Structure P
Amino acid sequence: MSIIATPMGYVMEYIYNLLQNYGYSIIAFALLAKVLMLPLSIKQKKSMIVTQRINPKLQELQKKYANNQEKYSQEVQKLYDEYGASPMGGCGTMLLTFPIMIGLYYVVTQPLTYFMHVPADAIAQMAEMFDISTKVYGYQLSICGMFAEHFDELHAICSSIIPVDFTFFGIDLTVTPSFKEFSVLWIIPILSAVTSWGYSHVTNTMNQVVSGQAAAGDEKTQQMNKTMTLLMPLMSGYFGFILPAAVGIYWIANNLFMCVQDVILTSYCLKQEKKEQELYKTGGKKLK
């Protein structure tokens, strides 16, 4: 992941030099990532819309050719060709998006490596100085939490570290919220869970808009959507309590941007699909 995370780290450094605030830099970083991945997101959304549109027809074909798998496969391919789509339409896009998201996560959780470009041996020395395990998620953020009181000592180990203020509206982003002790840090996992639920709700609503009915998909799909709507917020809240607050800020910002993006892209792609349907009917062109 260093191949992806290293250049992203330089971008994060540039953003921080402009904003001079680590919390705002994480939010701007998440927004920039969404903008850069917009072409992939549009392609993925279009593919998903087409798949939902033809899903009832796929179910009809499945019933009609239940005992003839070869004929079923041929008819399915004809259907996809008619709509200018592919059974694997969004998979390639998702495979491209996933490493980018992981790269972003690395930059946020490992600021010494990718943001300040500190060598691994120097990081190990810093961790040993404060008896911080390098096997714990977000351990680099824990080291960064020592900047306020021990910056000169850390700077003596590696001159590339910079005096970053890791507080955001009074919240120390290097600290991990604790289940056992109530504090203002609890707002991070709570907001992470709430925004995750919001994103799931927006996604389900947009799917209903695309399908044109009160409930999108069959009973199995509905049940899966309900499970994910409940499960994802719980997971987000849980991880918000076991990872440094900086990661929670990134997730909150990412969830909010995803909500806005999903609404805009659904509206845009539906309009594009309508235009392509009109062209298809009048000019005999395939839908894309």
Structure Q
Amino acid sequence: MLSQKNIINRKAWEDICAKAEAGEFVEGVGKEAVKGGLLADVAGIRTFIPASQLSLRYVEKIDEFVGQPMKLKIIEIDKAKKRIVASRKDVLKEEEAEKKKKIWESLEVGSVVKGVVRRLADFGAFVDIGGVDGLVHVTDLSWGRVKHPSEVVSVGQEIDVKIKNIDPERDRISLSYRETQPRPWTVAGEKYPVGSVVEGKVVRIASFGAFVELEPGLDGLVHISQIALTRIAKVEDEVKEGDIVRVKVLDVNTEAKRISLSIRQVLEDEALDSGEYDIADIPSEEAPVEE
């Protein structure tokens, strides 16, 4: 009586043991969902995969793996009972680590890459840049003031970010969103030509005037003499922080980063257009007082 099957099984068993010792992966096919896991066929040898070792995440329906080919790592061998326990999860973890390593090696400080916003926190936004997450700190989201990242970006949004710093040992990547956007002051003269009328938000009150935000990172000053048609003692008598006001651009100095604005001239123009006042009725401008 001869048996070729026993010889084949013995050879398959020896091959599996050798691969297990070398830390190599084996190929298997899911065969049957059983209590606590999945039975797989690895070169004709029945192999058990615990449910906790099937995936990186919790598996609800083990039978979905039946008939699926899969790479496995042998994690336990009982030579006496000829039992094998394997893990698909370990294979996925090693493949993910290798993929991450390649991504880290491809990253370069100063380069601009595409990313997807994955999560928002009070201190910034986490952005996936192709398999690894980087942090855009709240101060790097905009050239202007930002109280919370949701004011600038939203989860799922695709954005361009600049890599500021890479720290592989701490698994941290610092990103900047604002550095991919034009600096407001470089285009201020084109966007806000002298004589144009725009809307802005009062963001700060001083004794000499009110600062109006035209866009994030770009504030202009409405001198106290340019706030109302008549002379006022206090800026707060006419405007308050948070007010939305219409202003006329009087001057733009991009080098000094200063924009002079006027609420008064908007009011004068509106009064003249409506015919409510004659030009002689409107008080003459007072000389601006230096800050």
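We did not get these values from a lab; they are worked out from the coordinates using the rules stated. Only a predicted model underlies this, so the values are computations on that prediction, with no experimental measurement involved. Cβ atoms are built from the backbone, for glycine too; each structure is taken alone.
Structures P, Q were shown, and relative contact order in percent (Cα under 8 Å, 6 or more apart) at 24 was computed from P. Structures compared: P, Q; top value of distance in nm of label points 7 Å out along Cα→Cβ at positions 138 and 154, i.e. the largest, recorded for Q. Of structures P, Q, which gives 45, 20, 17 when semi-axes √(5λ) of the Cα gyration tensor in Å is computed from the coordinates? Going label by label, the one that fits is P. Each of P, Q could give distance in nm of label points 7 Å out along Cα→Cβ at positions 42 and 122, but the derived value 4.2 comes from P.
In terms of mean count of other Cβ atoms within 10 Å over residues 26-33, which of structures P, Q is highest? Walk me through the numbers on the way to the answer.
Numbers: P: 20.4; Q: 17.0.
When mean count of other Cβ atoms within 10 Å over residues 26-33 is calculated for P, Q, structure P comes out on top.
For helix-only ellipticity at 222 nm (-39500 (n - 2.57) for each DSSP H run of 4 or more, over all residues; to 500), the calculated result is -25000, so let me know which of P, Q that is.
Details: P: -25000; Q: -5500.
Going through each structure in turn, the value belongs to P.
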